[in-house]
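The next part holds the structures, each set out as structure tokens.
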Structure I
Amino acid sequence: MSTFKTYFTITCMSFTFLILIYALLSELGLFSPMTMNEILLYFLMTLCGSVLIALTDRLPISNGPVNSLVRILDVAVSVFGIGIAFDLFPLEWSYILPIIGMILIIYVGVSAVVMIKGKADASEINKQLSRRMQQPNKAGGEKHE
């Protein structure tokens with residue numbers, strides 16, 4: 001998958017997970033229903049989180065857990081930066097802890113989907129390569145080994 005397509009997919013999946021979790025928590029009476037303006041701001045959060053991830057992915061970090069922590073911090077900076085700037089939630093522990101929980105759940109969910117998609121794509125590429133290796137060579141009629 002191309003780099004742009006990967007980050008666009010991350011943005012869309014993050015937004016979808018966020019809206020679904022928020023809707024569930026709203027239905028349970030834990031959060032108030034969203035306005036159209038809030039929905040757009042939540043999309044801006046997911047977009048900014050993806051942009052920050054794209055930027056920090058350029059850092060020379062080869063340690064998987066450290067990379068994940070940096071990505072989670074990217075998302076947290078986006079969520080709390082936009083949340084505070086647009087007064088989406090008060091800075092109280094009763095709001096901060098569920099938000100951190102949502103960040104972690106969404107991060108794990110999106111990472112899992114991206115990983116599964118990547119493995120499926122790799123498997124398909126390997127199948128195609130295997131088929132090509134099995135086909136006779138057009139120039140000499142031989143099989144590749």
Structure II
Amino acid sequence: MFKDTVDNTVARAGDYDGDFVLRLRREGSQFYFANRNARPTVAEYRAAAQYLTDSTDVEFDTDAIKAILSLYPSARIDLAAGYIQETHVRDALKDAIANFFLSCDWPRGRDKVDIDAFLAVLHRQAEAMGYTVAEPDQTVPPPTPSNTFQPS
């Protein structure tokens with residue numbers, strides 16, 4: 001669910017497009033209210049668990065995602081009403097995880113945050129809360145090709 005600052009909301013309400021902005025926000029609120037009882041399917045929870053595990057390296061199962069999303073109803077509604085491939089659904093899920101562990105939203109490009117540093121803090125907190133963090137991929141790089149051709 002979109003959240004804005006108080007200053008920006010008041011300033012935008014007085015803009016030439018203030019009525020349009022407020023209408024969009026009304027429609028968003030009405031959508032979440034109308035879908036407040038929506039629950040994702042088992043397959044949707046499973047897809048969310050896989051997506052979040054892949055995105056964070058924190059291991060989630062469907063029960064963990066169901067429990068976490070019970071604290072973040074707008075993310076739960078987005079998952080139930082949307083598709084995991086949609087950017088806003090993925091953003092809502094990552095925001096829920098970041099808020100759950102760190103009480104902040106997931107960084108966006110405009111935040112100018114080192115994502116590796118953010119993930120290191122997230123991992124430390126997740127482990128402190130009893131979650132398993134996967135080891136970084138230690139894939140051995142392919143060998144450097146050598147020229148085995150011997151001209152005669």
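Just checking, which of I, II has the largest value of distance in nm of label points 7 Å out along Cα→Cβ at positions 15 and 71? Don't skip to the answer; put the middle values down first.
Numbers: I: 1.9; II: 3.3.
The structure with the largest value is II.
Looking at structures I, II, which one was distance in nm of label points 7 Å out along Cα→Cβ at positions 7 and 87 calculated from, given that it came out as 3.2? Among I, II, the structure yielding 3.2 for distance in nm of label points 7 Å out along Cα→Cβ at positions 7 and 87 is I.
Quick one: distance in nm of label points 7 Å out along Cα→Cβ at positions 55 and 111 came out at 1.1 when computed from one of I, II, so which one is it? Intermediate results must be reported in sequence, preceding the final value.
On the way: I: 2.2; II: 1.1.
Only structure II yields this read-out.
With helix-only ellipticity at 222 nm (-39500 (n - 2.57) for each DSSP H run of 4 or more, over all residues; to 500) coming out at -18000, pick the structure among I, II it was computed from. Considering all the candidates, the number was obtained from II. Identify the structure, out of I, II, from whose coordinates FRET efficiency 1/(1 + (r/R0)^6) of positions 47 and 127 (r between Cβ atoms, R0 = 41 Å, to 0.05) was calculated to give 0.75. It was calculated from structure I. Hey, Rg and Dmax of the Cα atoms in Å derived from one of I, II reads 20.6, 73; which structure? It must be structure I, since only it matches. Using Cα Rg over 2.2 N^0.38 Å, for residues 63-102 alone as the calculated read-out, with 1.03 as its value, let me know the right label among I, II. It traces back to II.
Comparing structures I, II by mean count of other Cβ atoms within 10 Å over residues 95-102, which one has the largest value?
For this comparison of mean count of other Cβ atoms within 10 Å over residues 95-102, the top structure is II.
Given a value of -0.71, -0.95, -1.17, -1.36 for log10 I(q)/I(0) by the Debye sum over Cα atoms at q = 0.17, 0.20, 0.23, 0.26 Å⁻¹, for residues 39-118 alone, calculated from one of I, II, which structure does it belong to? Only structure I yields this read-out. Which of I, II yields 20 for relative contact order in percent (Cα under 8 Å, 6 or more apart), as computed? Computing relative contact order in percent (Cα under 8 Å, 6 or more apart) on every structure in I, II gives 20 only for II.
Where a number appears in this text, it was derived from the coordinates with a stated rule and is not lab data. Fair warning: this is a prediction, and the values are worked out from it, not measured in the lab. Cβ atoms are built from the backbone, for glycine too; each structure is taken alone.
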